[in-house]
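Engineer: Scrolling down, you'll hit the structures one after another.
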Structure 1
């Protein structure tokens, strides 16, 4: 089932980029990010209440709170930079560079999470990096 959600994530991420590029025209990128964030907040909390997950708030550990907050700050920084780049550049060039996050994630997962870095991972990282360069240049 995870693969279905991963594919849907990719489809929605693609739609996000195209819809954002159209919607950001003539709008301050920080304001556009704030509007997007408010929509995401309502949608996320809507899902929490729809699935009755709100009771789990009390069970979240201090460590989880810290890392979820740090993750939220990283997300916010990413979105602010992404919208600014999208406003200034072409979506067909901004998006591939943004997807270098896959390569960076694999490296960080190896360094900090001690996940396996296989020959397949190395080849994939190289192909993504080279593909990004080909698309951007």
Structure 2
């Protein structure tokens, strides 16, 4: 857990700064800034459309008395994708688009399910009830 936090807090911003500086050297300052703004706008649009679609699916499943477990995973992925797209940088944008796009989400969902299943079996995931 400590290594994961270290990676998120220290390594990811350093990587993002390096990639942004490199992109600025290759394509220039203003095109780099434009791409950052463009990915933010595209991410916001995808977050709104994908989020609205998944909300309709979750509501329909709940109205039928079913537990929308697959849709809840999709909703969490869409939420995380939206947050990563709001973070300026190209590396986080790649992750954000992968989480938001319906084409790549099923592949990532398989990996996330395996990860959660493994951690639940080894009792490394705790669910707290209030």
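Engineer: Here Rg and Dmax of the Cα atoms in Å, for residues 20-67 alone has been calculated and equals 18.5, 55, so which of 1, 2 was it run on? Don't jump to the answer; show the numbers that get you there.
Structural biologist: On the way: 1: 15.4, 44; 2: 18.5, 55.
Computed on structure 2.
Engineer: Comparing relative contact order in percent (Cα under 8 Å, 6 or more apart) across structures 1, 2, which is largest? Write down the numbers at each step before the final one.
Structural biologist: Values: 1: 28; 2: 23.
The maximum falls on structure 1.
Engineer: Rank structures 1, 2 by mean count of other Cβ atoms within 10 Å over residues 84-91 and report only the one at the top, that is, the highest. Present the calculation step by step, with values, prior to reporting the outcome.
Structural biologist: Working: 1: 15.5; 2: 18.1.
Between 1, 2, the highest calculated value is found for 2.
Engineer: Now for a different question. Please compute FRET efficiency 1/(1 + (r/R0)^6) of positions 12 and 52 (r between Cβ atoms, R0 = 30 Å, to 0.05) for structures 1, 2 and give me the label with the greatest value. Before the final figure, lay out the partial values.
Structural biologist: Values: 1: 0.80; 2: 0.55.
The structure with the largest value is 1.
Engineer: Same structure again: A value of 3.4 was derived for distance in nm of label points 7 Å out along Cα→Cβ at positions 4 and 92; which structure in 1, 2 was it taken from? Please list the in-between numbers first.
Structural biologist: Numbers: 1: 3.4; 2: 1.8.
Structure 1 accounts for this read-out.
Engineer: Follow-up. Identify the structure, out of 1, 2, from whose coordinates Cα Rg over 2.2 N^0.38 Å, for residues 36-107 alone was calculated to give 1.41. Kindly include the intermediate steps, with their values, before the conclusion.
Structural biologist: Values: 1: 1.41; 2: 1.15.
Traced to structure 1.
No lab work stands behind these numbers, since they all come straight from the coordinates. Bear in mind the structure is a predicted one, so any value in this text is a computation, not a measurement. Cβ atoms are built from the backbone, for glycine too; each structure is taken alone.
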